[in-house]
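Next come the structures, one after another.
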Structure I
Amino acid sequence: MKKNIALACLTLGVSLFAFESEAQIFKLNVTDYGAGAGNATFRSFVDTEIKKIQDEINKDLPSGPPQRMMEGMANSSVMAGKGIGSDYASNMQVVILGAGLGVGADLEKDQDSKSDLSGIGVAPGMMIGGNLGAFGAKNIFGIDGNRLNLYLNFMKYGLDRTLNDKPGKESKASIDMLAMGLHLRYDLVQRRPARLFGFNWGGVKLHMGYEYNKTEVKLNSTISEAVSSTSGSETISGTVSGSPIAKILVNTHSIPIELSTDVQLLYILSLYTGIGADYSFGQAKGESSINAGNSPITCTGGACGGGGSTIQVRPEANIDATGKASPFLFRGFAGVQINLPYLRIFGQVDKAVGNQLVGATAGVRFVY
């Protein structure tokens with residue numbers, strides 16, 4: 001699972017090498033036309049052929065405006081934090097301990113993009129909670145402490161992976177993740193006792209809290225791309241090389257308010273659902289550098305001056321953009337939970353209203 005998380009995030013990191021104007025990952029700039037520099041016809045020919053090579057290099061790669069992708073990253077980070085630090089159906093009486101993982105994604109596609117998504121976020125979480133009434137707080141400003149649960153979650157985790165070790169195409173990546181939060185749950189309507197066939201209604205619960213997610217993705221790659229383009233009797237060929245570096249830093253804060261309810265069937269199975277509203281802020285910021293010098297490209301044929309000419313091409317890349325999280329988000333969520341003695345295993349999905357943001361959370365909890 002760890003490897004899949006890394007690959008998902010870092011594949012997205014590669015996709016963020018994009019240009020606002022051309023919506024392409026790589027751009028090839030001619031820095032020296034060689035012996036034909038003074039010939040306008042020759043320069044026009046070279047520019048046209050280099051653009052063909054550029055299109056060929058980018059044809060199988062995701063593309064899209066970097067600011068839109070950064071917005072997708074920020075909003076996905078917000079969605080990834082849902083469900084890892086709260087509890088909806090465990091029927092905790094005294095204390096709860098658990099671990100979970102949340103993933104968020106912006107599935108909206110840019111019209112010019114070949115990518116299946118515009119952003120992804122990941123949030124790990126270790127959670128501890130307790131019933132305040134069980135710890136002696138029977139009355140808190142007029143609120144029944146037996147109806148009030150408090151939850152804290154925190155987890156910091158890092159991954160380093162080699163994605164490709166082929167000579168000339170090496171790629172290494174790292175992810176650092178931090179998630180933390182504080183949640184309160186108040187039972188507006190208390191659960192009803194078990195009835196026929198173990199059916200039990202969990203009542204209505206009000207949830208409030210604060211969630212912070214930070215993700216830093218770094219990608220280091222080596223590119224050595226053989227290129228060739230032929231037009232009539234003229235051919236341009238050579239190898240474009242470089243060592244691109246990408247860094248994406250995501251920081252988001254979210255304040256959720258939720259209402260939920262649940263039912264228990266045959267004691268072992270619980271189903272829950274609810275609605276939520278989030279006030280969020282924060283951003284995702286991308287930085288990149290290609291770390292490449294000039295690559296010599298040979299031009300042969302009549303338009304190249306008969307005997308040929310050597311031109312110099314430098315590749316460029318850019319994800320230098322910032323995208324902010326949407327301030328207001330409305331969503332619905334639903335989950336399923338397996339109830340074992342002192343143990344709960346759950347999975348949850350969230351879907352935002354009015355856009356393509358989705359989230360999924362899974363985890364295990366010890367309940368007493």
Structure II
Amino acid sequence: MRNVILFFTSIFFSLVIIEFSLRAFGIYSNLANTKLVASDSIYERPKNSYQKQKHPDVNYVITNYYDFDGVKNNTSKTTSKKKKIIAFFGDSFTENVAVDPIFEFSNILKKKIKNYEIVNYGIGGYEIDSIFLRYNKFKDHDIKYIFYLYFPGDENLSKIIKFDENNNFIISKIKINYFYQFIGRLNITYLVIDSFYVFRSLFYSNHSVINVDNYNQILANKIAKSKQQKPQAELEEFFNILKKFQEEAERNKVNFTVLVFPTKGSVEFFNTFIKSKNYKINYIILNEELNNNPKLRFKNDPHWNEYGNLEFAKNINEILIRKKIILDSKLDYVGKKKLIDNFYKLNPK
């Protein structure tokens with residue numbers, strides 16, 4: 001018993017020494033002096049950081065950069081400084097972390113569209129409530145057009161948004177208790193997080209190179225995520241949030257359009273529900289090819305591959321012309337497809 005007490009006492013004093021040493025050096029002082037507050041949408045991509053993702057089907061590692069706004073970006077200009085933005089919001093099918101940025105739909109479109117900036121605000125794992133809150137976070141950006149890509153499952157809500165009697169939305173913030181706030185005040189906490197990311201980068205292809213300034217937010221969001229309600233399908237509430245999304249965008253003089261992924265169930269869901277409730281929501285059904293052609297998906301992952309992104313970009317290009325956002329911006333579909341073919345030949349599994 002004495003040895004056990006001695007063991008734990010030694011560990012305790014070792015941790016105390018490490019904590020005071022870290023305080024003396026001030027390595028994590030800014031983080032330890034900041035209160036833990038979770039993001040409104042509970043999960044965000046870390047700012048000014050890189051995420052590496054192993055390609056599902058070939059021997060290649062994708063590198064995605066998230067800028068100082070926490071937005072996926074392969075340009076030198078931070079998103080908040082961009083002008084005349086065509087914005088895409090949605091989940092992992094929008095974000096496309098497993099596709100090389102060269103072949104991601106938004107960057108394919110950028111090559112041809114000169115009068116607007118194309119920005120991908122997508123985040124994997126988001127549903128309509130989180131997607132709307134992501135727009136709310138970036139509503140001060142110079143967004144002119146919004147395309148929200150709906151996928152089955154977006155109606156699974158985590159109850160992070162509520163509406164009052166005047167139909168104003170209220171964000172249900174998850175409060176972080178005193179115990180976790182104490183953990184967040186310890187320098188050693190951030191040493192552990194730092195060590196985790198360093199060691200993970202040494203042994204795994206799928207890892208992130210995180211800017212240290214994000215550690216406090218990452219910790220807060222991890223704690224909030226563990227306390228979050230399990231998502232549940234709420235059809236009526238889904239459309240209430242979707243309507244609010246469109247209303248807020250239009251109030252900010254932004255043109256809003258829903259892009260419906262063309263499964264039979266999704267099409268019926270939108271057509272039936274909108275007609276039955278007489279909702280005035282602007283939506284477009286995407287080309288059936290995007291759902292029916294298995295060659296547009298990874299073999300080892302259900303998401304769109306490079307060919308899927310090219311097909312989606314082609315579909316978007318047609319929509320932009322139809323909406324007269326652009327007059328004529330033909331994509332070099334054949335040339336881009338050859339580049340993708342070559343990418344797969346150069347990087348076999």
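What follows is calculated from the coordinates using simple rules that are stated; it is not laboratory data. Predicted model, so just to flag it, every value in this text is computed and none were measured. Cβ atoms are built from the backbone, for glycine too; each structure is taken alone.
Comparing structures I, II by mean count of other Cβ atoms within 10 Å over residues 207-214, which one has the largest value? Mind showing how you got there, number by number?
Values: I: 20.5; II: 18.0.
If we compare mean count of other Cβ atoms within 10 Å over residues 207-214 over I, II, the biggest value is for I.
One of I, II was used to calculate helix-only ellipticity at 222 nm (-39500 (n - 2.57) for each DSSP H run of 4 or more, over all residues; to 500), giving -4500; which? Kindly include the intermediate steps, with their values, before the conclusion.
Details: I: -4500; II: -13500.
Computed on structure I.
Looking at structures I, II, which one was distance in nm of label points 7 Å out along Cα→Cβ at positions 103 and 223 calculated from, given that it came out as 4.2? The partial results should precede the final answer.
Working: I: 2.7; II: 4.2.
Computed on structure II.
For distance in nm of label points 7 Å out along Cα→Cβ at positions 247 and 303, the calculated result is 4.2, so let me know which of I, II that is.
Numbers: I: 4.2; II: 3.3.
Going through each structure in turn, the value belongs to I.
Thinking of I, II, which structure, once Kirkwood radius over Cα pairs in Å is computed, gives back 23.1?
I
Identify the structure, out of I, II, from whose coordinates FRET efficiency 1/(1 + (r/R0)^6) of positions 47 and 287 (r between Cβ atoms, R0 = 35 Å, to 0.05) was calculated to give 0.50.
Numbers: I: 0.75; II: 0.50.
Only one of I, II returns 0.50 for FRET efficiency 1/(1 + (r/R0)^6) of positions 47 and 287 (r between Cβ atoms, R0 = 35 Å, to 0.05), namely II.
Once mean count of other Cβ atoms within 10 Å over residues 127-134 is calculated for all of I, II, which comes out largest?
Numbers: I: 19.1; II: 24.4.
If we compare mean count of other Cβ atoms within 10 Å over residues 127-134 over I, II, the biggest value is for II.
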